[in-house]
Structure formats: structure tokens, C-alpha cells
Structure I
Amino acid sequence: MLFRDERWPDGTPCWVDLMVPDRTAAAQFYQSLLGWDIQFGGAETGFYGMAQLAGRPVAGVGETPPGQKGMPAVWTTYLGVSDVDKAVAAIIEAGGRIVAPPMDVMEEGRMAIATDPTGAAFGLWQAGRHFGTQVTLAPGALAWNECMSRDYATAKAFYGDVFGYSFGDMSNEEFTYATLDVDGRPVGGLGQATGTDYEPGWMLYFWTADADAAAARIPELGGTVVSAPVDTPFGRMLMAKDNQGAGFQLMAPNEQSGTQEGWGA
């Protein structure tokens, strides 16, 4: 387990949060599955919850506002930026759309919600007191974020223009995929979406100590295993939906990936 106590570099997926009709049901599911301690704020925060590991924030849990109760449960990935307003201008110029304009979140930071030209939604986060997730390499911590798009070329041009990513091509005859690199280091991924398990868009992975045990636990908690655990060179992975239909992925170290340095410590 590693801790981070500073702002994440621009373009890095730095935070994720969940919007659901029932925050209590969400807390019961994720606390049982990922070992989170979720503390909800008061009315002034919209009863927004902070999920924590070892007393450090790792994700947010919010309840759908009363006027938007028909919205589906969904996880949102936030990309770190130094200046939300400048990022919003760049998004518009590159063909994206602003869903929620820049707003201050008390003294915690400044945010906006956007979609890329292919319709994939994501957030922007300009850190104030809240830097984003502060725990890595531990069960329950954020492991990876990627955008799966039906129009890979358009999405690649957009994210490169707006965030200045370089791309590490990992494509082969079976799939099209590249890492999103910041200062030569992969921080996320971009791929050509295939299949029908999920709508294209930003997807997230959380670490788990045992993917198979998690797969058995998810139905007991009211969720659904969409794709059973499978070994990959990057870990043993599964796709699932929680007890309110929000999609997410889990990843566990395996023999191919090796045990991560600092894992679980």
C-alpha cells in the first residue's frame, strides 16, 4: 500500500465517484466487497460520501439529486488538470461538449463534467484541499482507468489535443489499444470498443486480492458478474455490475503480472 499526498500530474485519472439512487445500498455493497469505510457528509455536501482505506480517500459515493432520479447508476473518472477553465476551453475547441460547467466544490477543488466527441463522459478535477485518491497498490484502491471508444481515431486525436498525451501502442491483430502516457509514464488507456457487455466510455478497475473470491461474493451482495475472472498479462480480471447496475472491473495480481511492489503492505 502506497500513499500520495500531492496533486496528480495533469491528465492523470486522479479520482472516481459513483452516483446512485440509493447511497446506503451502495455503501453496503462496496464496503463488503472492497473493504471501504464510507463516511457521508451533511446536506451541504449533498450527502456525498468519501470511501477510505487506511483513513485515506480512494473514491466518492453520491446520491442522484431528487430532480434526476431517473438517471442510471454510473461511475465517473476524473482527469486531473491545473486549470479547469482552460481545460474546458480546450475540450470545446477539440469537439467535445461540456455537460456541467466549472464549479467550485467548497475549498476542496474545482470541477467540470464533459464528453469527448464520441460521447464518452469524464470529469475534470482541479485540486484544492482534495488531491484525489491517496492510496495505490492495495486491495480496494483504484488500479486502472481506460476509455473504450467505438471511434478510436477520433478519441485518440481528442485526448492527445486536450491533455497532451503521448501514446504507447499495444495493438495487435485482435485489438486496438494504446496507453495514455504523461511524462513517459502510462496513466490510463484508450481502446477500440468491441462487444456489447458495456456501453463504450470510461471504465475503471479496482484492485482485489482474489478475483475469484470477489466473483463469488458479488452475487451475494446483489450485484452481477458480467464476465468471469480471466488471466491476462496484467492480472486476473473480471467485469461486474453493482447492486444498482453501475459497471466496474476488478483486477488481482497473478503469475503473469507478478506481485506488485508494496502490494497490500
Structure II
Amino acid sequence: MQRYFVTPAGLTETEVVLEGDDARHLATVMRAKAGDPFVACDGEGTEYVAEAAEVSPGRVVGRIVQRRASASEMRWRVTVAQSLPKGDKLETVIQKGTEAGAYAFQPFLSRRTVVQYDDRKEAKRVERWRKIAKEAAEQAHRGRVPEVGAVASWKALLAGFAEYDAVWLCYEEEGRAGVGLKPVLRAFGSSLGEGETPNLLLVVGPEGGFAPEEAEQAIAAGAACVGLGRRILRTETAALVALAAIGYESGEMGG
């Protein structure tokens, strides 16, 4: 069934209402007609199975026939902090990271960030990133849309480390030394109580990686530096590799 995210204004006790692009997609692209089922998600983990009652390109009204909790979210909530990469690489990170289960994304600026950041264009860029996250969440049958934060400074990112249960900074020097993510994940997992849902921050550097002093600052702020293997990964690949490893260790793949 086709899935869409709705705001609280689009939900009542008995009905769900789609408007704008979502209504147009269901009515025009999917050619829905009265009686056809679809799923609406409130973005907070609850799904509503509905049957279309009124269908038009500008508005679709569905009758709710079932409510259920989403079972598609990772138990370990991982926010990906990604230093701004060149071109559209961040779009790739957000799209694929959403599919892989990331809880949120926090773009930031670091010493070796290459892209020329223009804060006058920030609002438009963040809007596009959030749209990409929404579309990827729908495609991946997520129960919520990952939040995409406004671009932060390195100093602001460090100040926020205390909000997380653990912060892991992906650092190629650790990978070369054979200090990998696996033992860190194993130790962290064994420290959790039954059913506990930790909030984690995964920090990924730009094309040139982190400067040594940045790694030192991150450690001083409470982060652990981890390697993702002995190979050098592209910045848009690193977060996806780490998310897969975290998903595996947290039981996402079964067990």
C-alpha cells in the first residue's frame, strides 16, 4: 500500500486527509479510486490504514479502518552529524541514511569543509533536505521522518555532545591503527538495560577528514574515535557503513 506522512491537522478519530503533493500523487500518479487502501503515518510511530472515500487531485479523504504501531524504527536512535560535503552528496547521505534507519541528521561545518557555505541559501537547502528525508521515509516504510537540522558550527556541535548517551567520531587514523567500531558497539550494547532506547550521535567528517586537533577536541567533549575499517571511505559512504554496523549490532537484522 502507498504510504504518506500527515500532520495532526490531517487526522481525526475516523478520517485521514491528504492535501497538496500527497493528494496529487495518490489521485493522479497512483490513480486511486474510492475504496482503495493507503497508509498514513503521523510521524510519531503510529500508522493508519485507510480506505479512500473522496478522491481528487487536491484532496483525498480516507476512512480509517485500522491503527497500528510502526515496527520499522531502529531501537538505537542514531543522529548522523555530517560535515557539509561538496555537490549533492549530503542529499545522498540523507536519502540512503533514512533508508538505513537514521533517526535524524545534523549538518555542520568543520575545518576541512570544502563547500562554500552561504547562510542566505540555508533555508531553501534545508527545506530540500527535509523533503528528501520525507520521500525516503515513505519509500522505506518508516514510521517517522528523520529531522534535518540547520547547519551548525563545529563549536555548536561539540557543545551538544552531552545530550547523547554516546558520541562516536569516525576517524580514519583509528581505522589505520585497527581500532574499529565493532568492540565499541559490543561494549555499549552490553551496558544497556532490557528495552532501553539510547540516543547516539555519529560524527562524519568532510572529504579531507578531520584535523587532528578536531579529534582531540571531540574526545575532550566526550566522544570516542572509531575506525570503519582499513580502507579510506568517501564521506558519503562512511555514515552508511556505520549505520549498517550499528543496525546489525542492535539486533536490526534479527537475533
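We did not get these values from a lab; they are worked out from the coordinates using the rules stated. The model shown is predicted, which means the values in this text are computed figures rather than measured ones. Cβ atoms are built from the backbone, for glycine too; each structure is taken alone.
Please compute FRET efficiency 1/(1 + (r/R0)^6) of positions 41 and 137 (r between Cβ atoms, R0 = 30 Å, to 0.05) for structures I, II and give me the label with the greatest value.
Sorting by FRET efficiency 1/(1 + (r/R0)^6) of positions 41 and 137 (r between Cβ atoms, R0 = 30 Å, to 0.05) in descending order puts II first.
Given that helix-only ellipticity at 222 nm (-39500 (n - 2.57) for each DSSP H run of 4 or more, over all residues; to 500), derived from a single structure, equals -9000, which label among I, II identifies that structure?
The value was obtained from structure II.
Between I, II, which one scores greatest on distance in nm of label points 7 Å out along Cα→Cβ at positions 33 and 193?
II
Figure out for me which of the structures I, II the number 35 belongs to, where percent of Cα pairs over 24 Å apart, for residues 81-224 alone was derived from the coordinates.
Structure II accounts for this read-out.
Any idea which of I, II comes out highest on mean count of other Cβ atoms within 10 Å over residues 105-112?
Biggest value here belongs to II.
If distance in nm of label points 7 Å out along Cα→Cβ at positions 49 and 113 computes to 1.8, which of I, II did it come from?
Working through the options, I get structure I.
Which of the displayed structures (I, II) returns the greatest value of distance in nm of label points 7 Å out along Cα→Cβ at positions 1 and 121 on calculation?
Greatest value across I, II: structure II.
I, II: which one has Kirkwood radius over Cα pairs in Å, as calculated, at 18.7?
I
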